Structure 1
Amino acid sequence: MLSDLYLWIKALHIMAVIAWMAGLFYLPRLFVYHVERSASAEMGAVFQTMEEKLLRVIMNPAMIVAWLTGLTMVSIPGLIDWSLIWPWSKFIGLIGMTWFHMWCARRRRIFAEGGNALSGRNYRMMNEVPTVLMVVIVLSVIVKF
């Protein structure tokens, strides 16, 4: 039955990944602006609301759907040749992406508690992490080395 639904599952997976990646690219950028442009408590509150909604309403559900649909596709017999490198490199990239998501969630909580100690430069550098992981994941899946 899963084989019959494969294309639907794959489409949902791709949509969830796109939404998740958009959030992973945008949240650290919000952190940069939060650090550099929120001189007033009012602006800080605006950034906190934006960060919290992005994480809770878009990123968390998208990550969960991406994981569930990905695991569903992996469970389809014959779809993946586990003797190749690509499924393992994709999995490592996915673990890295999930770690980055959790890092962002932790940073958001630290902002909410008023304890941020990182600079805009730190967040700019961390903003490159999902790009590197995306390259690893996409090359793994498309090139299948």
Structure 2
Amino acid sequence: MPPSPISERKLLQMPASDYMNERQLAFFRLDLRAETQAEIESGRRAIATAELAAADELDRATAEEENRQRLRFTERKYLLLRKIHRALEKIEDGSYGYCEISGDPIGLQRLLLRPTAELSFEEKARQEELERNYTKRRG
């Protein structure tokens, strides 16, 4: 029998020793995939049905820009969908909620903000600092 649903508040009140137990994993297993796939399909339909044969150049340019924005939105959703699939695989193999680099817990608050997070806050900050330093040296 699957564990009963848990609220975000109760999730955060659980002791550290309960980190990534069945109830917490069930909370993160929520089907974000279906919502994201629906958004992708909606974007694809909007792009396919967009009318670019407008009366004047300004209307046509506006329609083309709207189409570019829809395409960019849809591409971002595809990337998110890949991350969601990876997160669901990690839930199944037991590695969800742990940093890919250090192996430390990512933390419930970070996972609530970004359920597809793969790095702990510390590792992500270290990675961003390295990127900033690299950009400064190149610039």
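Just a few scattered comments:
- Structure responsible for 1.00, with FRET efficiency 1/(1 + (r/R0)^6) of positions 41 and 81 (r between Cβ atoms, R0 = 35 Å, to 0.05) calculated and labels 1, 2 on offer: 2
- Comparing Rg/Rh (Cα atoms, Kirkwood Rh) across structures 1, 2, the highest value is found for 2.
- Source structure (of 1, 2) for helix-only ellipticity at 222 nm (-39500 (n - 2.57) for each DSSP H run of 4 or more, over all residues; to 500), computed value -22000: 2
- Here distance in nm of label points 7 Å out along Cα→Cβ at positions 49 and 129 was derived from just one of the structures 1, 2, and that gives 2.8; the source is 1.
- Given 19 for relative contact order in percent (Cα under 8 Å, 6 or more apart), calculated: source structure among 1, 2: 2
- Computing distance in nm of label points 7 Å out along Cα→Cβ at positions 73 and 89 across structures 1, 2 gives 2.9 for structure 2.
- Read-out distance in nm of label points 7 Å out along Cα→Cβ at positions 25 and 65, computed value 4.9, structure in 1, 2: 2
- When distance in nm of label points 7 Å out along Cα→Cβ at positions 9 and 33 is calculated for each of structures 1, 2, structure 1 comes out greatest.
We did not get these values from a lab; they are worked out from the coordinates using the rules stated. As the structure is a prediction and not an experimental result, all values here were calculated from the model. Cβ atoms are built from the backbone, for glycine too; each structure is taken alone.
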